[in-house]
Structure I
Amino acid sequence: MIRYSKPGVVELLPALPKAWSAEGSVTGMGARGGFTVGVSWRDGKATTVTVRSVGGTETELRAGTFRKKISLKPGASVKINVS
């Protein structure tokens, strides 16, 4: 799972190597706009995403057809089920 970001958007792209796709997670990926992202996946698809503000306040999380606008205070985080 590779993430793409620009100010106002964090998008998860289905780009996991086959050897990793069964199950896994990653934390601390930086995202533009002042956020970090953690992702857990199963069978090659994201299941949960944690977005943490390190200064940013608003962004939109995208994963395939999933869309969710997120508003956070600096230092706050949210865990979202995307499956």
Structure II
Amino acid sequence: DPDYLKLAATENIRKVVETTLDGIKTHKLVYEKGDIYFKRTQHPWKEPDSAEDIVQAGLISHAYRHRIDMEYVAELVKLNQAEALK
């Protein structure tokens, strides 16, 4: 079945070790429904509001604004625009 992998991706697999009264251990796989059935797995798109350093802020600006917007870069690293230009 070519769609099996899509179905398998919605399951979680746990390995369980069961011990009988005789002390014999058996290993078994338990298949459970995945998180997609019980909770939100995708979240709305959100633009970053901070960056660790000026380089990362420049990369974020290029990725989200398609240019290096120095006003946006300065806002991401919490500097004024003159300090960001330096």
Structure III
Amino acid sequence: MANTKSAAKRARQSVRNASRNASVLSTLRTQQKKLLLVATEGNKATIHKASMALSSLLDKAVKQGVIHRNLANRRKSLASSKNS
């Protein structure tokens, strides 16, 4: 239990942020799986579309502070290598 008012607020924020972060990370993992599935099929147009969707989600996650910028850049690089 929090001893101060500010500690109680931080505990509330932590719960809220953890649930948001879990949701965003789950969405990212799902999109990565979709990209891998599409990459095995080999259709360039759908691969490009899935790669762009993943890139957008990664950028949004960085903007929200859920993941680090370098992690997003690394995953976007891997996604673009699937694209070519």
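State the single structure among I, II, III that was used to calculate Kirkwood radius over Cα pairs in Å, giving 12.5.
On the way: I: 12.5; II: 17.7; III: 14.2.
Answer for the origin of the read-out: I.
Which structure, out of I, II, III, was helix-only ellipticity at 222 nm (-39500 (n - 2.57) for each DSSP H run of 4 or more, over all residues; to 500) calculated from, if the result is 0?
Source structure for this number: I.
Given that distance in nm of label points 7 Å out along Cα→Cβ at positions 6 and 30, derived from a single structure, equals 3.8, which label among I, II, III identifies that structure? Present the calculation step by step, with values, prior to reporting the outcome.
Details: I: 1.9; II: 2.9; III: 3.8.
Of the options listed, only III reproduces it.
Determine which structure produced the value 0.00 for FRET efficiency 1/(1 + (r/R0)^6) of positions 22 and 46 (r between Cβ atoms, R0 = 30 Å, to 0.05), calculated from the coordinates; the candidates are I, II, III.
Working: I: 1.00; II: 0.00; III: 0.60.
The structure behind it is II.
Each value in this text was obtained by applying a stated rule to the coordinates, not by laboratory testing. None of these values were measured; they are calculated from a predicted model. Cβ atoms are built from the backbone, for glycine too; each structure is taken alone.
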